[in-house]
Each structure stands twice: as structure tokens, then as C-alpha cells.
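Some structures to go through are shown next.
Quick note: the coordinates plus some simple rules give every number you see, no bench work behind them. All of these numbers come straight from a predicted model, not from anything done at the bench. Cβ atoms are built from the backbone, for glycine too; each structure is taken alone.
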Structure P
Amino acid sequence: MAKNKDQHYVPAFYLYHFTNYDQRLASTGRPHRETSIYHFDIHRKCVRERPIENVAIESYLLSYQKADGSYDHSLDIEVQAVEARAAKAIEELNDIFKYTLTKKPGSVGIPNSIIDDLMELLFWQIKRHPEIIHELKIDCEQYLVEHHWSTQDAKQMALEVIKEIGKPGVYDIKDELQKKNKVILCTSTNGAHFITTDKPFVRFNKTGRNGIGVQDTEIYFPITSNMLLFLCNNGNRREFRLENHRSVLRELNTYIGNQASRYLFGPSSTYLKRIAKIIG
């Protein structure tokens, strides 16, 4: 493995769905990761356009160096498998969406497998951000120092914690997410779209604490520039819903943008500037 192995903390395949037609056309025949994408850089306070492969990356984010100097990439490989299933689910969801627009059926079912694969991707986006991993690594280093042990294994310990977060136990995050009603909000008019960020998992509660398991907490996860997964309250509802009202979309995109740490992503540089100005 190369010593400077860059790993996306926002998947490349996922970001491709937030590029525009011209950007995709310009990269025809090349890997999706080479497609350019607009992003507002919060630190630089400007919109830039760069290939997906150059944004939202960090060297060895989900890998650690072993005692012999080689790297263990097992967690990164595991997450890549999650991404592959989610990529297929999004393509299937796109097909269902196109069907609803052309055939206009009274109701359309969403296969459980699609929702499950999207939820797995959502789950990993909660816990794979560099800030979380770096903080855990520091905590692990402190623990090892306090016990007079070598800090060589701190990154491995941190990644083991990341892997275990949310598994069945005292507080099962995945189970709490699955309890929610699941609505796919869709846009179907030109210029009406969702943005995403380097922290695409967003929680919001108008009445109180926005814990994942709290009944009134709303959860937003942009899937593509014209689809967003909306989780709300507890129930078994799974449905599509068209939402083209510009003020509603702007409000949703403002919630999403407010959670960003470094980047806002979207198919329109002008719109990204507008949202960036709103969130300050």
C-alpha cells in the first residue's frame, strides 16, 4: 500500500451525486472521483471547483500503522463495502424516482434493502469524521500514558472504538435510527436542490434536546442533489414526497449547512454562496 493513502471521509461516489450536468459531461469516460465539484471552503470563505478526489480526504483516516511499519486497512476496506452497497441503493432509488415522475402512481414502495443500505451509510457518516477520530486518538494516548504503556497502539484503539460505536448494547444508535419514519424528499424542478457538507448527518429538534432517540428529533441526510432522507418520530412509514418550495429547501439547506466543519457541496456555485452567506 502507498504510504500516503488518502481516504475520503465523505465518499467519492456520494459527492458525485452533488455535481452538475456540465461537470459530469466534462469527465465522461473517467472515474467519478475525477469529476469536478463546487464546494464552499469555510476556512477560505470562497467557492472553489476541484476534482472530487482532492476534497474531504485525509491520509490513513481509517488505517493504522503496525509495529512492523506496514499499515492495517481492514476498517477502510469494511467501509468501502458499505459504500458499494449504498451506491447500488442510490442508483435503484434514482430509478424508482424516475418512475414516479413519469408514471405518477398513487403510491410507490421502497424496498427494505435500499433503506437498510442507506441507513448503514448514514450510520458511518455519523462517526467517521476526522475530528471524531482525532479526539478519540488523543483520549487513547492519554489512557496509555496514564498506564505507562506505549502510545504506539493509540490509533488502533481509536479505530476499534469507532467500529464498535452504535453496536447493540446500552445504546444502539442503529436501532434508534431504524425506529424512525423514513421519508425521501425529492425535488423535480430545475434549480431546486439540496446541498451536502463534510458532516452530512444533521439532527434538529424545535422543542428541545436533539438526541437521536428523542421522539421529536428530526434527522436529515442528503442522498443526492435532488433527494434527501428525512427521519422523524417513531413509526413504520416509508414514502416519497415531492418538495419544490424554494423557501422550504432553503431552510433545510440552512440546517444542513450550519453543521458543516469545512465544506459545503452542491451543483451551483451561486447557491452555495447564498447558503454560506445565510449561515455566516
Structure Q
Amino acid sequence: MARVEVIPTRAEQLALEPSIPARHRLLLAQGAEQWEAGQFFDAHETWEEIWQEERRSIRSFWQGLILLAAGLHHWRGKGNPKGLQIKLASGVERLAPYAPGYAGVDVGAVIADAARLQREAVGLSAEQLIAVPDEGFPPFRWLGAQPLGAEPLLVRRLRPSARLPSRATEGSSGLDLYADLGGEGESMLLTASVALVGTGVAIQPPRGAEAQIRPRSSFSRQGIDTSWGTIDGDYRGELLVGLALRGGHGRERRIRHGERIAQLVVAPVLLCPVVEVDALEASGRGAGGFGSTGR
């Protein structure tokens, strides 16, 4: 791997951080899971994809993670004392400018772990390196909890004809959901009664999140009502979208296979306990409800 000559300043790093693509954040999380599982070579390969695509100066951040994963592979997979020392030292050198943290990674803790491993590896033979138990390796370090958006949305295709949810643009908060009506050329007629339209997919939201089905703005303009829905984190059935034609008498509108019919938004949710109390804390509004704050 070529040496990165340009290391961005902290101000440059922070300016570029919000523009890290969603795909790169997902690959970061995927590599972290591989790291946690002791699959250091796989983590190296996963993060290598980011490094190959990222041409800006922050590619040195990804290079640092790659080098650390390579060093641990030299330890666990190859039993190569020299290789692990070189890779860990190089990784720390690349990552140090990104301390205390970057892209949700606790860089300071990662560097400290790498330095400790370097010290512990001094004088160990190849056989001794390979014999170190899995718990001897530090976990991947996040800043607090794993950053929101790093854990992927898992999608299962229930029928071959189904299309996976996708974003119209990289910054879209909603994923487009598509009608799965059996194949090209198939369609269904909307009426004033709500019809459940299948998408052919099931999902597993990230931990601590739910999914919400929301209308498309273009459907609202066309007089198509979309039933809002909450997909609980433990629901594994097919995603169904309720559609009805507003004032449908005398009007016609067909939904065609593969047409975008709704948006899917993944959002955090608090699973707080329910506690019965005798009284609630007083507030300025009190029991004021509908219309209590004026027109």
C-alpha cells in the first residue's frame, strides 16, 4: 500500500466528515464486525474497498485502519512478529492525526490498544503469537455506542421479482419501496378502498431502530392516499403498503409492477419501561389538548 503523503488538518477532517458516503459507513461497520469476530484479514479487505474509492485526503484514515487490521492478521493468521510491528506502527502513524475520534471511531482508544499490543508482542515467537487466545485482542472501539447509521438495514427478498429498497439520491432519508406484483407487465387497479400492495421484501432494522412507511409526495398530488405504518424492530413479515384512490369513484389509477409506491424511513426508537405513578410532574400546559394553544 502506497504511503499517504497528505494528512488533512483537523479542520479539514471535520469539514469532510459529514460527506462520508453512506456506503463507506456501512463498510466501516461491516469491517468492525469482522474485527470483533477475529477476522482481521476480512476487515482489511472490507476497508480496502473504501480506501480504493476515497480519493480525498481523509483516505489516510481508512489506510490507518487497514494497516492495523493487517498487523493483527500478521499476529493471528501468520505469526509474523516483524510484520505485525511494522503494520501496527504504520497504522498508528496514519491514525494519530484523527484522535480523539473520527467517523464514530474512538481513535484514541484504538491507538492505545495498538501500542499495548506492540509492547506485548515484543520477544514472542511465531508459535506464541498464534497461541494468544481471542480475548487477548481488543474490541473495535466506537465513540460511545455504535454510531447511528453505521449498522446496516438487513433486507430479505421474498420473491425473485421483488426489487430491493433504494435511495433516489445519496442524501435521501427515505428508501423507495417498489410494488411487487409478480413480474413485468403486471398491474392492479386502485379504488377508494384501501388495498395492501406487496413489496416482496422483509427487513430487519438495526438494533434500537424501527422502520416507518411514509407516502410519496407525488402520490399525494395524484390523489393517492398512503397508509402510514410503523414496522417494529422484531417484525419479519413482508412489507405491505396500503394505498387508496381519494375520491376514487369515476377515477382510475393503476399501480404497475416495479413502480415506487412509498418511502421507508429507519429511525431510532426508545424502548423505555412503563412505570405506574400516582402523579405526574406539573407543566405549564397541563391537560390542555386540541386547540389549547390557539388557532
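Observations on the model:
- Structure (P, Q) behind the derived value 11.9 of mean count of other Cβ atoms within 10 Å over residues 97-104: P
- Cα Rg over 2.2 N^0.38 Å, for residues 121-264 alone derived as 1.24 - corresponding label from P, Q: P
- For 14 (relative contact order in percent (Cα under 8 Å, 6 or more apart), calculated) the corresponding structure among P, Q: Q
- Which of P, Q yields 1.5 [distance in nm of label points 7 Å out along Cα→Cβ at positions 41 and 57, calculated]: P
- Label whose coordinates, when distance in nm of label points 7 Å out along Cα→Cβ at positions 81 and 113 is calculated, return 2.4 (choices P, Q): Q
- If helix-only ellipticity at 222 nm (-39500 (n - 2.57) for each DSSP H run of 4 or more, over all residues; to 500) is computed and equals -9500, the structure in P, Q: Q
- Once Kirkwood radius over Cα pairs in Å is evaluated on every structure in P, Q, the highest one turns out to be Q.
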